[in-house]
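These notes open a run of structures that come right after.
Since every read-out is calculated from the coordinates, none of them should be taken as a lab result. These numbers were taken from a predicted model, which means no experiment stands behind them. Cβ atoms are built from the backbone, for glycine too; each structure is taken alone.
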Structure I
Amino acid sequence: MRPDLAIDLGTAATRVHVASRTIPLTRPSTVWQEGGSRPALRQGVIVDADAAAGVLGELLRRAGSTRWRRPHALACVPTDANEAERAAVVEAVQRAGASTVTIVVEPLAAAASAGLAPETKTALALVDVGEGVTDCAVVFEGRLVASAALRIALADLRATVRAWLDESLGIRVSPVEAERVLREAGVGRGWRTPHRLHVVGSPARGIGPLCAWLEVDALHAALDPVAERIASHVAAFVAGLPVDLAADVSEAGVSVTGGGALLAGMVERLVGELGLAVRRVPDPLLAVVDGARVLAGAGCASVATR
């Protein structure tokens with residue numbers, strides 16, 4: 001049964017693609033409750049079923065997918081999602097209005113976005129550095145043949161930024177400001193990386209706002225342990241591949257998707273760890289949902305419908 005829509009239910013943002021649109025609908029993976037926002041997911045999987053159903057329900061209504069009938073959906077999950085975590089995705093999508101749900105692991109979708117045809121005889125290695133998960137995989141002939149997920153990613157880098165600013169400068173910043181600082185500083189120095197960054201927050205004690213300058217090299221030193229865990233995870237995955245897959249990956253290199261692919265210094269760090277070519281896909285943030293749309297259009301013959 002060919003799905004009518006493709007879903008990337010991510011830790012930071014949820015995206016829904018329908019055939020009638022050229023770009024996916026997107027919204028944060030949170031719902032508002034009195035006193036603050038409530039996250040639907042953490043580390044790539046659902047932690048609040050009601051919030052997840054609410055996020056998806058709004059997107060499906062905006063897409064007009066549930067106006068006349070209950071659509072068929074394809075939804076993506078991390079490679080290490082267990083049965084309970086996959087079942088939670090199915091339940092949330094169905095509560096949002098879908099009739100049936102096809103589950104596909106995210107690297108398979110990303111591979112489809114990268115133009116890897118099922119009949120391709122060369123293995124493709126992908127690394128998705130997302131909000132909550134760093135997901136490594138090798139896809140061969142349209143199948144997932146190796147994978148390893150680490151539930152450390154952008155959220156941990158952002159939390160490190162906030163903790164370091166609090167401890168080093170005595171300034172507390174919002175998640176939005178921490179995201180800006182992380183994006184401008186990256187995880188390694190490049191030719192555009194500034195030496196200092198202006199930051200705005202509130203003091204640990206007293207009345208704000210408080211403005212300060214931070215030294216980017218000092219921030220990089222604080223981010224290094226987390227960034228190194230991500231890079232080491234990818235390196236260990238590649239080093240552990242069987243000889244035949246390793247030969248293909250060594251020749252073709254590694255493709256990187258997700259928001260982490262856009263961080264200055266991330267690709268360079270992976271090149272240094274792997275000693276291989278590493279390329280950022282053309283649109284890292286949309287790679288999974290765009291690929292899911294391709295799979296949905298092809299009828300998802302290679303994956304089981306739940």
Structure II
Amino acid sequence: MSRRTLIFMYALYSDHYIIDLPPTHSFPIRKYRLVRERLLADGTLRPEELIEPTLADPRDICLVHTREYWTNLSGGTLPAEAIRRLGFPWSESLVRRSRASVQGTLTAARIAIRETLGVNLAGGTHHAFPDRGEGYCALNDIAVAIRVLQRDRWMQRMAIIDCDVHQGNGTAAIFAEEPDVFTFSIHGANNYPLHKVPGTLDIDLPDGTGDDEYLDALEPALSRILAEFRPGLVFYVAGADPHAGDRMGRLRLSHAGLGRRDEMVLAACRDAGVPVAITLGGGYGKNIEDTVEAHCHTVRAARALFTLP
């Protein structure tokens with residue numbers, strides 16, 4: 001596959017990504033708006049490059065999620081234990097947020113297939129299983145995107161490069177018997193989820209892992225994914241939570257280390273001629289500024305590597 005240099009870099013964003021949460025809630029929901037605003041303010045994104053996703057079609061969602069789960073989630077009839085496991089209070093806005101995020105990732109993937117690169121300024125909800133949500137993930141956006149692309153014959157063979165600090169247990173479970181989907185996760189060994197569902201390739205890192213150790217572990221994995229598996233499309237989950245200042249991370253990557261991670265992953269995909277769809281993943285900085293800056297750097301790195309100056 002040939003390399004292309006882009007003039008435009010399209011990114012998906014919706015105000016539906018923001019929902020009302022209790023003031024003491026641990027999820028920094030306003031990060032999505034702050035990321036969009038900063039990327040526009042510093043010129044990384046131009047207003048005409050922002051696309052608002054529609055809401056994902058329930059028929060697409062049910063390619064991955066069970067009809068019973070979708071009916072209960074969309075209708076507000078989830079049991080109390082299911083809501084507790086999800087981590088968000090139920091609301092109609094939660095359903096809209098989840099559908100918009102799924103569609104954002106699907107549209108970013110379609111753009112990537114056509115244009116080499118697509119970005120969703122949300123997504124990476126890798127803890128959602130077919131029959132339940134977990135860990136702030138109601139619907140599995142990447143899994144739905146993959147199933148839709150396969151159904152519609154846009155792409156068959158795909159890989160997930162998941163660099164969120166938490167293992168993508170839901171995604172690994174969904175594709176456990178799928179030879180055309182490579183699920184890779186590099187994450188904290190002692191972090192959530194307690195029970196990790198084995199993916200195609202998992203790298204468990206000890207608490208306190210820093211920049212060099214992290215990157216030394218990541219680099220050979222990229223070669224295995226891109227050179228040996230040879231996907232037609234990569235989904236990159238660019239979690240900000242390996243950062244040293246993250247409340248839920250336990251790793252010790254600096255901003256420079258996270259930046260090198262982004263550049264390593266994206267340059268490897270570019271050099272292999274593999275389109276890449278970026279999702280932001282988690283980020284729970286003690287200072288929200290750290291999370292916003294880490295997410296913004298991912299998009300800046302993509303612009304620098306894939307587009308004309």
TODO: For distance in nm of label points 7 Å out along Cα→Cβ at positions 8 and 136, find whichever of I, II sits highest and give me its label.
DONE: II
- [ ] Consider the structures I, II: one of them gives 0.70 for FRET efficiency 1/(1 + (r/R0)^6) of positions 32 and 192 (r between Cβ atoms, R0 = 41 Å, to 0.05) as calculated from the coordinates. Say which.
- [x] I
Task: Ranking I, II by Rg/Rh (Cα atoms, Kirkwood Rh), for residues 56-231 alone, the structure that comes out highest - done: I
Task: Computed 14.9 for mean count of other Cβ atoms within 10 Å over residues 72-79 - originating structure among I, II - done: II
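Given a computed value of 2.0 for distance in nm of label points 7 Å out along Cα→Cβ at positions 168 and 240, which structure among I, II does it belong to?
Working: I: 3.2; II: 2.0.
Structure of origin is II.
One of I, II was used to compute distance in nm of label points 7 Å out along Cα→Cβ at positions 280 and 296, and the answer was 2.7. Which one was it?
Label of the source structure: I.
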